[in-house]
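Pasting the structures in now, so scroll down.
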Structure I
Amino acid sequence: MTPLSAPFPHGRPRRLRRTPWIRDLVAEARLSPADLIWPLFVREGTDLAEPVASLPGVARLSIDRAVAAAEEAAGLGIPCIALFPNTEAADKNPEATEAWNPENLVCRATRAIKAAVPELGVLLDVALDPYNSEGHDGLVRDGVVQNDETLLALEKMALVQAEAGADILGPSDMMDGRIGVIRGALEAHEFPDVLIMSYAAKYASSFYGPFRDAVGATGALKGDKKTYQMDPANGAEALREVAIDLAEGADMVMVKPGLPYLDICARVKTEFGVPTFAYQVSGEYAMIEAAAANGWIDGERAMMESLIAFRRAGCDGILTYHAARAARLLRDRAAG
């Protein structure tokens, strides 16, 4: 329904834009630190913060540094962090066996963070690509990514992550049936309260490049991921994928990437009314940072504009590398 408005001059929409206080009063969407999830990259070592060249301001952190970042997140009011491993080449193989090693990097990092900041949520990615020497999210046989065989590996991976203390599992592999398999395994092994945030609509996107740099996967991928990640041309298919994942036991759903797919975010929220998240992926972040570094845009304003766009589209939360910076800015604004 189109809102009614008196004709000009009795109707003057600019009245509601004249001053900061009236703009704040009638704002349709709001952003707070509680809407943010902060992705962190972890690496082996001690007291290390290794910058990621393609992600200005982002570093691969040793576990002790990741714990410090988690403490910062909690202090800023960010409710959850997401951990991604920079897996050493020696720990990768075609079977991706490091994925379900209970002493792998993210499991150790999760235990350390939960011990230091138990009130902070930890989200772990469930996919094989950080551990697979083929660079794929699933197991590869004769050049083909195997769906059903991969499900067995994902089940084992999910269980060691739950045992390590993960609060949310984020299956990002896009294999058919993985939510049902993981939910069944969690129930069977007495992890009924572990949440699943399904990467339900994950597109085969060109915006993931800097992330692959950060986890050490650049150059490892053989072929592409178009046989399991979604075609960017498709929207209705995303709704089918979300419906399937919810029916299999997902608690929350995610759209990835974010800004190029705001229409999908809005459609998912409108259609299903479930907690809906978006991932402002590495390429989106890098574009803002690169343009800001060149003086082409106001980086701070572009950052905040991009984040409020997710909320306007109906997202309940956003995974973003800008999380800490945005939370500090929001805190400072609130302090006056």
Structure II
Amino acid sequence: MNPTTHSAESRIYLTAYGDASVLQLQSFELPPPAAGEVRVRHTAIGVNYVDIYHRSGLYPLPGLPATPGVEAAGVIEAIGAGVSGLAIGQRVAYAGLPGSYASARNLPAQRLIKLPDEVSDQSIAAALLRGVTAHMLFDHIRKVQPSDTVLIHAAAGGLGLLLVQWAKTLGARVIGTVSTPAKAALAISHGLDHAILYREQPFAAATLALTDGHGVNYAVDGIGGQTLQDTLSVVSAGGVVASVGQVAGPNDAAQLAVPPAVTLCHPSVIQFMADATQYQQGAAATLHQLTHGLRATVAEVLPLDHAAQAHRLLESGQSTGAILLQP
């Protein structure tokens, strides 16, 4: 395609923060890629909980109106001036840049990740942001050791399944919380050592029982609320809790009782990826995992104009694995 022409595209737009109904399909004219940019035609768009935080205004977008979504895979369609090392027709992916809920977009060339043939578009769209998150959590926040026991909440979700597998490649023992026996079976099939059905028993007591009262070395909590407080109670001295989400609502730091020998951190993968080196290293680690057996489990693939349905499904807590949008 001629890089000097406009193209007629579709995108999901929101003009105000709110529930899933604010996500509306809109046609727009995409200009040619500017110098240093590349036009990517999306083939698979990742849906993540951060998209819901952006849509609701919990984590405000840079401005409104805006297009949500922070990751996708696709094919290079046009290249702006001054770009080298990339070619039209090349398969690429990216994460960390709001605006992915669109049929195509222009992107800074340096943010694109070249894809090997053995990694599918759907796999990388389901795994890139989550993979960089795992790299951040297990290599930067706390280096996971083979002797560690790790607790992962929502172990059958898109992020949970990936974290379980990643932690197992590092030799850790992994305990996960799930809501149903079916989700427990799914997580166990991805390597989980112990599944706790939190609706049937308090997960804190079950975790302590599984660790002979010692607690875990590391916990990853994307739930927040009372779950985060209970999680802090099952981490051993010198251990770490990484709070990576607030599904149960915003956390009031002043109300949390943090044991004196436990570290609580609130890492942001979006901020982590703002560092180009960390972004590239996290992407490389994700591709390595995907080409060495990690499964990016895709639960649903919905059309782009079903973005609101995708958000409702993710918010319901009923989904397992990743949800993708497809233009």
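No lab work stands behind these numbers, since they all come straight from the coordinates. Here the structure is a predicted model, which is why all the values come from computation and not from measurement. Cβ atoms are built from the backbone, for glycine too; each structure is taken alone.
Here are a few things to note about the model shown:
- Value 0.4, calculated as distance in nm of label points 7 Å out along Cα→Cβ at positions 92 and 220, assigned to which of I, II: I
- Identity of the structure behind 4.8 (criterion: distance in nm of label points 7 Å out along Cα→Cβ at positions 36 and 180, calculated), options I, II: II
- Source structure of the calculated read-out (helix-only ellipticity at 222 nm (-39500 (n - 2.57) for each DSSP H run of 4 or more, over all residues; to 500), -12000) within I, II: I.
- Value 4.6, calculated as distance in nm of label points 7 Å out along Cα→Cβ at positions 84 and 300, assigned to which of I, II: II
- Structures I, II were shown, and Cα Rg over 2.2 N^0.38 Å, for residues 172-291 alone at 1.16 was computed from II.
- Mean count of other Cβ atoms within 10 Å over residues 20-27 derived as 9.8 - corresponding label from I, II: I
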